[in-house]
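The structures come next, written out as structure tokens.
Readers should treat all values here as calculations from the given coordinates under stated rules, not as data from a laboratory. These numbers were taken from a predicted model, which means no experiment stands behind them. Cβ atoms are built from the backbone, for glycine too; each structure is taken alone.
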Structure 1
Amino acid sequence: MRDPPFHATAHALRVTTARLCSELMAPTGSAPDWSEFEWNIARAVATMQGVSGLLAERLRWNGPPAWQDFLASQAAQGALRDQHISELIEAVDRATARAGIAVVGLKGTALRAYRLYTPGTRPMGDVDLLVRAEELSALHAVLAGCGYAEQFVSRRHVVFSPSARPGAIEFGEHVTNPLKIEVHTRIADALPIDLVDITAQLWPADPRPGVNAYRDVAALFLHLLLHASGNMRAHALRLIQLWDLAKLSRVLGPDDWAALTRASETGDGPWWLWPPLRLAVTCTSIDVPVSVQAALESACPPRLVRATAQQSLYDVSWSNLRIAAFPGIEWSRTPLEALRYARSRAIPGRAALLELEQSTRTLPLAQGSRWYDVSHVSRIARWLFSRPRRVQTMYSIRAALAQQSPPKSG
């Protein structure tokens, strides 16, 4: 199948992303007047943004049969997959407790304890764990006993996959899609090149062997904000991340908001909090105290405030079709940092190239992509002088276009 024209695809992505985001925040009673192509793109957007389950739950109108079949299938598969996730987390909890290893269940794993979503509504492609570096080797053996083997090591985490791997990856949520485990020894994101490390703020005061919660709900909220900041910077945000913030914000008390504000007022505090929170305010029903908004915006570098104020969900998410040469360079706090970041993109180090090579070998969406078959010099030229399409985005689009009428779950 030949790919649709760039401009038509980008326009459909922008239109459908904005409408689905709006419908989740304030559902209307009328379906969009979209073409068949736009409805197909909307399925890709719902999948990339991680909101198929939320759409099935919140939409008040019915779209074409293929759209309705897609939502029904995703809701059913999400429920089946949710049970698989629960079983895996419980197995890891028992195994690490027996081995005397304390880990922290991160992000989606931690959110499950608050019951913010209907089971199966929030997708999880992996289970993230935080472990102390000195216990990483011991955790390898524990996860092997759970049927998991190391797949590859990146600068951020170690990825474990089921030893008995299933066949083809299905589009969207599907119970047979492999559930990975990503093990972190620290929680840090490059914004855009210097690492922001919040590991010490996340560990519980008195961790027990097994899967632990964060130190408190404010620590979980802080991690969600950092993860969203890192993904915004990379133009890899998902709308479900903003909904995580919105739903968890209802659990925060005045002391939690105050702690966030006090932290941002210190010289080395989290200057990066405002952009993802600002986008969450725009795209969801999150209710952030006005005084907190003012304090966090004041702590954010003015240039970053101005740049991100102009950005929509489309611009900073997987819906953005174009591969940017220097995504997130506006997160640089000094001209020197911007130059260092640009250099790291133009002349990546050995570790970055090795990580890209590993991803190409192990990620299904990268298999067969011509983008990864050319030299880095050729990729730079395409960044600057053409409109290269993002591999991850096109993977979802091609899958959605190939699956004109998704089968109903049995």
Structure 2
Amino acid sequence: MLAYFDCFSGISGDMTVAALIDLGLDPVFLEDQLSLLEIRGCAPVVRRSSRHGLDGVRFEVRVSSNQPHRSYRDIRILIERSAIDDAPKSRALEVFEIIATAEARVHGVDKDAVHFHEVGAVDSIVDVVAVAVGVHALGFERIVCSPLPMSRGFVGTAHGTIPTPAPATMEILRGVPVLGVECPIELVTPTGAAIVRSLASDFGPYPSFVPMKTGYGLGKSDPKEFPNALRIVVGEATQAALGRDRIGVAECQVDDLDPRVLGDLMDVLYAEGALEVTFSAVQMKKNRPGTQISVLTPSERVVAISRILLDNTTTLGVRTGYSERIVLERRSEVMETSLGTVRVKLVTKPDGRIEKRCEFDEVREIARRTGRPAREILQVLERELDR
């Protein structure tokens, strides 16, 4: 099943939970799962409402007692110790890892030690865990998200008044397509941004699929200008294995650049959203050996990537273009192995076969933790996944 997150008025944690409930997530089942967090003094409230004539669901967390300001470490321990199933638990932890990393960078602190007031709020914890539980329960196999609308204004936080989008939101959305809109309220919250950053395999317009059902999650505010709601459309993909997307290409050649710069350049390009970076040996004018730098990037990042090449190399110009790709469908899942929980990429081949591929970052981490060679770890995991 494919799900398209149509964020025409942004996204937040509570809007996402509400849309999942409108799609059929059982509120009683959800409340039972949330009770496993063992957070006292709060209760989820689900009700139907409307925004500009759009019928949908509102999801709120009613807090009846004072809650502590929790750090990222506190939240991680709280979720890890809960009896929630491993798959949604891992997803919830991933979302909070994204938020905490962004907050730490923005405020210049260690993510384990600092107290994030908004991140640590009980409603944020409930929202993230509820989304993880809901996506797993509804059986979404692939999630695509629309470009995210960015409003301009200010919002009050525990750190004071800050501009919107919030600095943490912008940090989370590095490399993600966004569009500017004139709006007086915050449209994309850090929690909402982290949810789609974790869940979505692609960002762009509606994919090729057969819509079957639509859910609307209503936001807290009700502006006069537009319906404040998140729309999630689910259906069956028309092509199970092959898809198309459009990417940007930026290239240049240099014959007078210190090669020691190239390693750092690759890190900078990936940090700015590049999809692939390659260096190729070329023969240039006057029989000089040189290097061709080729960058594949999301189409909306071509200009930004070109500026990086102009700033960080000796080239006088960058060739740019756009290309269509035929791609295999893929998704990530968390699987249990004899070496622990491992994130695996599932790739659907044109003949329908599904290949399971280990994420090598996790292979490397297991190798470092156990002291065993990465090659040996990879062989063990591949044998177990084949079975």
Entry that produces 23.5 once mean count of other Cβ atoms within 10 Å over residues 130-137 is calculated, selected from 1, 2: 2
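The value 2.1 for distance in nm of label points 7 Å out along Cα→Cβ at positions 138 and 194 was derived from one model only; which of 1, 2 is it?
Working: 1: 3.6; 2: 2.1.
Only one of 1, 2 returns 2.1 for distance in nm of label points 7 Å out along Cα→Cβ at positions 138 and 194, namely 2.
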Highest-scoring structure on mean count of other Cβ atoms within 10 Å over residues 218-225 (candidates 1, 2) is 1
Kindly point out which one of 1, 2 the value 24, 56, 18, 1 was derived from, the read-out being P(r) over Cα pairs in 20 Å bins from 0, in percent. 2
Structure responsible for 0.95, with FRET efficiency 1/(1 + (r/R0)^6) of positions 226 and 354 (r between Cβ atoms, R0 = 41 Å, to 0.05) calculated and labels 1, 2 on offer: 1
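Kindly point out which one of 1, 2 the value -10500 was derived from, the read-out being helix-only ellipticity at 222 nm (-39500 (n - 2.57) for each DSSP H run of 4 or more, over all residues; to 500).
2
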